Each structure stands twice: as structure tokens, then as C-alpha cells.
Structure 1
Amino acid sequence: MDNLISQVLQNILRLLLLSKEEEMLAELRKIREAVEKAPPPPPQKQNLWDEFKGFLSKYKIFGLAIAFIIGVYLGNLVQALVKDLLLPSIGLLIPGLSNLADGVVEVGTQQFAYGDFLVAFITFLIVALLVFLAVKVAKRWNVE
């Protein structure tokens, strides 16, 4: 009986050891597969010019810069149109009005120069209208 018990215990120990060995072998196989996989090739180095061109095309910075520059000069152009042509013309049409761009109202000792505000406001309205029309035309032409 002791012999039978010792054999059973030996078989149980052998099975436990085999299962532990099999687990370790499976882990070692996983490690080998991970190590044997070829690493991805390193990214090719780009020179500064190619990297800059990629940046511009990815984020469309060049178009944004051009739009900004055109917007600044368009605003200046429209402001000159309003200040030097539109408001003096309105002053000519309405008797008794001087140049509205230089308009000032005095209240007590304070001067309120409404002319600059009027120029800025009308300039804003015209530029906003032009931007709206440009976006509408761009959508019609399918330009992004």
C-alpha cells in the first residue's frame, strides 16, 4: 500500500512538474517569437526642406499665410476706400455734414471721435461681405 501511495505521489509530482515545464516552454516560445520578429525599418531621414514641405501640405499653412496677407491688405484697401472716398461722398450728399471720417462730437470738455469708429465699422461690414462671397464662390467651385 505504501508502494502504491508513493507511486501515485510520484505520478502527481511528475504531472505537476510537466505542467510547469510546459508553461515555461510556452512562455519561452512567446519570448522567442517576440525577439525573432524583425523590428520595423527606421523612418528615413528627411532633409529640412522636405520636412518643411510636408508640414506645409499637411497643415495647409501656406494657404493660411496667403489668406492672412491678402486679408490684411484687403482690409487696408477697404479702409482707404471707406475713409477717403465713401464717407466724404456721403458728406457731400447731405448738406451741412463735413467729412464723416473726421467726425467729432464735443460733450463738455470731452471729445468723442465717432469718425474712426464709423470707418472701422463700415470697413468691417464690407470685408465680412467680401469674405462671405469668397467662401460662397469657393464652395461652388469645390475648393477646399
Structure 2
Amino acid sequence: MKTKNLYQYPMRKEDVIRTDTSSPAHEGKLKYAVDFLCKEGSRVHVAYDGEIVEVLDNKKENTLEKEDMNDAGNFILVKHENGEYSHYAHFRYNGILKKKGDKILQGDLLGFSGNTGFSYGPHLHFSVIKFTGKLKDDFESLEIRWKRR
């Protein structure tokens, strides 16, 4: 299923080294996730208006050696209209500028990319999901409709 909302890229084109959808962590529920490979500290922007409903910003390093593909490191979850949520993961430690409850607009600066959680190198993991049940892992990823650049 495709997103109903139209999302802008969460990073400036000149900050992205390349995009990748082939990570082994992008299977099943995260099959439409996109990784934006970039230099650590690149700016991460809001892809669509919403409200921040969850933030984690206490991880200092990556956990690749633990092989926990579900470890998003430092992340933000944003609730949008139509029941869609965008997930931004792997921010650097203390790299998040917003907090839970903040209302945000497309293009606002969220923070800075990093290499925390299950991560092979600095990048932003971005996905749009829709919850399908009562538990946190009851969700499906949505194919993202992008605004033209």
C-alpha cells in the first residue's frame, strides 16, 4: 500500500551520498524503508507535518556486533494525518533537537545524522508506517510517495 501523504526527502540532495533500500533490515515489515547514506552530522528535516510521539536520544554508539537489526539507535517517530507515522533512525548521540509533543512542519530541522543502533555507517534510516494492531510491532511499512524535487 502507498502513502496517502506526499513526503519530501528528509535530507538535502547535496548531503546524500546515495540512497539504499537493500539492507537486510529492510525486509518484511520494513520493506519500503530507505537509507540515506551521508556524512555523520548531516541535517535531517521533517518530511511531512505532524507531531513527535516518541524520541530516544541516549545511545552513544552502534550495536552492529550484537546483530540486533531492530535497534534503531537514537530515533524520532512522527504522527501524521491519515494515520501514517514517519520513523527517522540512527541520529548521532545528542543529535536530536526536538522533543516528544512538538508540533513540526515539513522542512523543520529535526537533528543530525549518526551511526547509532544497528548501523554499518553514518546514515538516516527513514520509513513510513501504519499501525495495524495494539502492540508496537503491529505495523506495516508503506511505499512512500515522494514530492518531486
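For which of the structures 1, 2 does the calculation of FRET efficiency 1/(1 + (r/R0)^6) of positions 61 and 93 (r between Cβ atoms, R0 = 41 Å, to 0.05) return 1.00? All intermediate terms of the calculation are to be shown ahead of the outcome.
Working: 1: 0.35; 2: 1.00.
Source structure for this number: 2.
When you work out relative contact order in percent (Cα under 8 Å, 6 or more apart) for each of the structures 1, 2, which one comes out largest?
2
Of structures 1, 2, which gives 79 when percent of Cα pairs over 18 Å apart is computed from the coordinates? Spell out each step's value before the answer.
Working: 1: 79; 2: 52.
It traces back to 1.
Name the one structure among 1, 2 that FRET efficiency 1/(1 + (r/R0)^6) of positions 21 and 125 (r between Cβ atoms, R0 = 30 Å, to 0.05) of 1.00 was derived from. List each step's numbers first, then the result.
Working: 1: 0.00; 2: 1.00.
Structure of origin is 2.
Comparing distance in nm of label points 7 Å out along Cα→Cβ at positions 37 and 85 across 1, 2, which structure shows the greatest value? Mind showing how you got there, number by number?
Values: 1: 6.8; 2: 2.9.
Of structures 1, 2, the maximum of distance in nm of label points 7 Å out along Cα→Cβ at positions 37 and 85 occurs in 1.
Quick check: -24500 is what I get for helix-only ellipticity at 222 nm (-39500 (n - 2.57) for each DSSP H run of 4 or more, over all residues; to 500), calculated from one of 1, 2. Which structure matches?
On the way: 1: -24500; 2: 0.
The value was obtained from structure 1.
Computing distance in nm of label points 7 Å out along Cα→Cβ at positions 5 and 29 gives 1.9 for which of 1, 2? Before the final figure, lay out the partial values.
Numbers: 1: 3.8; 2: 1.9.
Of the structures listed, the value fits 2.
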Point to revise | Structure (1, 2) behind the derived value 3.1 of distance in nm of label points 7 Å out along Cα→Cβ at positions 53 and 77 | key: 1
**Study point:** Answer label among 1, 2 for the case where distance in nm of label points 7 Å out along Cα→Cβ at positions 45 and 133, calculated from the coordinates, equals 5.3
**Key:** 1
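A short reminder: the numbers here are calculations on the coordinates, not readings from a lab. Everything numeric in this text was worked out from a predicted model, so none of it was measured. Cβ atoms are built from the backbone, for glycine too; each structure is taken alone.
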